[in-house]
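The data blocks that follow each hold one structure.
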Structure P
Amino acid sequence: MIKKTLIVGALSSIVSWSALAADSPLSYSNAGIGYMTGDIADVDFSGFGVYGSYALNDSFFVIGDYTSISSDDSFDFGFGVDDIEATQINVGFGFHTPISDATDFVATLSYADAEVEFFDLTEDGNGYIMSAGVRAKPTQEIELQAFLNYADIEDGSETGYLLGARYFTMPTLSLGLNYGSSDDFDSFSFDVRFDF
């Protein structure tokens with residue numbers, strides 16, 4: 001049960017940087033790298049991720065990311081002590097439309113695949129993640145976002161939310177801070193994004 005919870009939690013926590021990736025003041029073609037910390041099913045984790053988004057036209061874009069996280073502590077499973085490690089790949093597409101001059105409604109649908117490892121034991125899981133929310137750029141330097149997320153993985157599911165802010169140090173380079181939460185996870189992520 002804990003393995004399944006970890007997989008669902010790991011996949012849903014990755015939304016922290018994968019769902020958010022024209023011509024509005026918001027960019028839908030970008031690439032970034034980030035650091036994440038938090039807890040999944042009361043286990044503290046940290047790790048990194050790389051992600052990207054590419055605009056196909058004025059309304060649709062594709063997204064993808066890879067994330068690797070590991071437990072901050074080692075655990076005794078009865079036959080030795082080891083860390084828990086998880087990796088995840090996410091690919092999908094999204095739709096956006098303006099609701100004001102500086103705000104877009106955004107929705108994404110992604111296929112997600114995760115693997116959790118400890119010792120020589122491996123548990124795999126896959127499914128889909130849906131996100132819907134808003135992105136806004138009230139000034140040239142500030143971008144804000146708020147999303148609801150739903151992950152359906154194997155026999156488990158998670159519903160949660162994501163709140164984030166981004167500061168542009170240059171017109172195409174920004175620093176982002178996000179907080180994500182659901183029933184089984186809470187996470188903070190920090191990332192650097194390049195828009196093109």
Structure Q
Amino acid sequence: MSVHLDHIFESPLRGLSHEGDISIHDLTNRHRWGLRGQGAAEALRIQGWDLPEQPNRLVASINQSFVMALSQREFWVLDPHNDAADLAMGNDFTTDAYPLFCQSSHAWLVLKGSETSALMAKLCSVDLRPDAFNLGDVAQTQMALINCIVVRHDLAGDDVFSIFVDQSYAEYALEALLDARQEFL
């Protein structure tokens with residue numbers, strides 16, 4: 001199923017969507033970038049980005065983008081509305097912060113549907129039910145035995161889970177999600 005990627009931002013999942021009661025969408029080709037280091041938060045604030053008040057949170061920020069704090073010194077900017085090839089990461093940061101190339105390193109899957117929490121309970125040991133995992137919460141965990149980042153947030157008026165996995169595990173992660181959702185179709 002693997003194919004040679006001719007473009008740095010091309011998804012190994014080819015941007016496919018799997019519709020149903022629980023839909024799965026590949027947003028890997030959507031724009032995102034990160035910043036890490038002691039001066040990362042200040043550098044982002046200077047550029048006008050809204051930041052979460054604590055790690056493992058996500059907030060809506062400028063231009064319908066999101067900022068996710070993975071620690072006090074690591075932030076990802078997620079833009080689900082623009083293709084990666086259309087935009088570049090800013091480069092006017094301080095020497096106390098350096099770029100993260102999460103665009104190239106991680107696949108981005110979005111799950112939508114009323115049973116997504118139940119589906120994720122089959123694959124992940126973190127309690128992702130709405131009463132335990134609020135909008136804006138971030139979990140750095142495992143899903144189907146692979147490391148991942150799971151975020152619950154609002155996307156175009158829908159309550160969704162964004163899942164970030166290493167690009168090399170993208171096909172496996174999608175297969176695990178498709179297999180687990182069979183119970184809910």
Structure R
Amino acid sequence: MIDATVPALRIQNVVATGRVASVLDLDELAERIPGARYDKKKFPGLVLHRTSPKVAVLIYTPGKIVLTGMQHPDVLPSAFATVLEVLRAAGAELEPFDPPHVVNMVSSGRFGDGVALQRFAIAMNLERIEYEPEIFPGLVYRVADPHGVALVFGSGAFVVTGTRTEAETARVVMEVRRAIDQAGVWTPG
């Protein structure tokens with residue numbers, strides 16, 4: 001199945017981190033922000049969900065924030081602006097820091113055909129691969145450059161994680177596709 005095109009990729013989740021202050025009083029913010037959840041006995045951060053744009057935000061005492069659940073990296077600027085607006089309205093003293101940056105993207109897609117996973121693992125001599133079908137039904141393929149991990153399933157479906165851009169994700173998928181082509185382990189999809 002030698003085909004140089006990248007299969008259609010669907011971004012499932014984008015995670016970004018940033019910093020907005022040197023210190024934040026999470027107890028006070030939890031009281032002032034409607035819908036915020038903070039129970040330091042269960043989790044050390046304040047949890048905030050926004051619907052427009054859709055994002056979940058984890059806010060920590062040292063001023064670090066994690067934005068997750070975004071469907072595309074283009075949503076990050078507006079999601080971050082919304083978080084800043086909410087924090088300022090709650091009285092948080094924010095400081096100028098660099099804007100948040102994407103630290104992980106999770107994408108999924110399908111190759112046109114299925115993959116004989118056991119034959120693929122043997123052909124790769126288990127190099128960069130983990131395959132234990134008794135524990136997990138997919139094959140884990142680790143890519144060094146760009147850094148990323150592809151979970152490949154016998155149906156030809158795959159999930160890529162650990163990348164930071166769509167271009168990196170596409171490069172991971174193409175490396176996996178080339179390895180499957182070289183191993184000759186495609187099966188009818």
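Some values worked out for this structure:
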read-out: Mean count of other Cβ atoms within 10 Å over residues 30-37 - structure with the largest value, from P, Q, R; value: Q
read-out: Comparison of P, Q, R by distance in nm of label points 7 Å out along Cα→Cβ at positions 70 and 126 - largest value held by; value: R
read-out: Origin of the value -2000, where helix-only ellipticity at 222 nm (-39500 (n - 2.57) for each DSSP H run of 4 or more, over all residues; to 500) was derived from one of P, Q, R; value: P
read-out: Label whose coordinates, when Rg and Dmax of the Cα atoms in Å is calculated, return 20.4, 61 (choices P, Q, R); value: R
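Any read-out appearing in this document is the output of simple, stated calculations on the displayed coordinates, not a laboratory observation. Quick caveat, the model's predicted, so the values are computed rather than measured. Cβ atoms are built from the backbone, for glycine too; each structure is taken alone.
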